Structure I
Amino acid sequence: MADIKLNFSQLNKIKLIKVGFTPAFTMIELIFVIVVIGILSAIAIPKLAASRDDAVLVKGKSQVAAIRSGIAMQKSKRLLEGTTPFIPPKLDNVTAYNVANQRLFNYADGNGSNILEYPIYSKVNHDGFWVKTAAKQYKIYLSNTSVQFDYNSTTGVFDCSNHTEENCKSLTE
C-alpha cells in the first residue's frame, strides 16, 4: 500500500472542499476596498491635474529661457564674425502661420544660424506647444489659454505682448 502524506494546508483544503466552502473575499471586505480606493482617487486626481499644469508651465518657462539664450548666442556669434546686423533679423524661416508641425526657432540650413539646436515643432491649440502666428510673433498654449510673444529684431528682445497677464509673468520671471 502506498503511503499517503499530506501536510496541514493540503488537509485544510480537502476539508473545505468536502464541506462546500471555498476561500474568497466577503462582501464587506470588497466594499471596504472599493471605499478606500475611492477616497484615495478623490485625493490623488486633483493633485495630479495640478502637477500636469505646473509641468506645462515649467516646460514653457524653460523654452522661453532657451529661446532668449539662443538669441543672445546668435548676437554674440554675429558680432564676433562681423556680420551685420548683429541681432538676428528673424528666428526661423517659417512662412506659414498657425500651422502644425513647423520647425520653430531653427533654420535647418546647416550653417549654425539656429536659435535652438533642436527645433520646437508647432501644434495648434495644444497645451505646452508653440505656433507661429505672424512674421515675428509666436504663441504658446497654457491651460486652455495662450500667451503671445513678439520678437523685436531691432533690440533682440523676445517677450510677451501683454505683460500684465498672469501666464506671461509666470513664463518670463
Structure II
Amino acid sequence: MSDSSHARITVMVEGALCIALGQVLSKLNLFAMPQGSSVDIGLMPLILFAWLRGLKWGCGAGALAGLVKILLGGYILNPVQAVLDYPLAYACTGLAGLLPRSWPGKTVGTFVAALAQTTCHILTGAIFFAQYAPEGQNPWVYSIAYNSPVIAMKYALSFAAACLLWKALQRTPLRKS
C-alpha cells in the first residue's frame, strides 16, 4: 500500500470515528427543547475533524454524519427538508476548517459553520414547519427565534469542548495528510 493510500485510509477512519463519537455525544442532551430539538456537544468531534483535516474532509464527514442521523431516526417531511436539515446542515460543520489553523481562523471558521447550519435549519423551519408557529406569527420570525438560540448553544458548547481538546490532540502523532 502506498503512503498516499495509507494516509487517505487514516483520514477516513478518523472521520468515521468522529461521526460515531458525534452521534453518541448528540444523545447526551444537556437539555431538550420543545418539538424535538436539544442542546448537546455532538458537533465537537466534527469541528475538531474539520480543524485537523480541513474544509473538504470536514464537509464530507459532516454530510455523512447527517446521513447517519437520518438512518438513526431523522424526522423527514419532504426530501428537500431532509437534505437541508441533515446532510447539507451537517456538511456546514466542515466550514470550521475553512481558514488556517490559527486560533482566529478556527474561531471565524466555526462561526461561519454555525451561521451556515443555522441558515439551513431556518429555511426548513419557515418552509416545512410553519404550522408550529403560533397563530398570527410570521413563520420566518418564528423559525429564526427557535433555531438560532439552539444552534448557537450547540456550537458554543461544542467549540468550547473542542478548544479544550485541541491542545491534547496536538500532542498526538496525528499529522495533516
**Item:** Top of I, II by relative contact order in percent (Cα under 8 Å, 6 or more apart), largest first
**Value:** II
**Request:** Taking -22000 as the value of helix-only ellipticity at 222 nm (-39500 (n - 2.57) for each DSSP H run of 4 or more, over all residues; to 500) derived from one of the structures shown (I, II), identify that structure.
**Result:** II
**Message:** Taking FRET efficiency 1/(1 + (r/R0)^6) of positions 53 and 85 (r between Cβ atoms, R0 = 30 Å, to 0.05) as the criterion, which structure among I, II has the greatest value?
**Reply:** II
**Request:** Figure out for me which of the structures I, II the number 1.1 belongs to, where distance in nm of label points 7 Å out along Cα→Cβ at positions 77 and 117 was derived from the coordinates.
**Result:** I
**Request:** Consider the structures I, II: one of them gives 0.65 for FRET efficiency 1/(1 + (r/R0)^6) of positions 101 and 157 (r between Cβ atoms, R0 = 30 Å, to 0.05) as calculated from the coordinates. Say which.
**Result:** I
**Complete:** Ranked by Cα Rg over 2.2 N^0.38 Å, the structure on top of I, II with the greatest value is I
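Values in this text are rule-based calculations from the coordinates and carry no lab data. These figures come from a predicted structure and were not determined experimentally. Cβ atoms are built from the backbone, for glycine too; each structure is taken alone.
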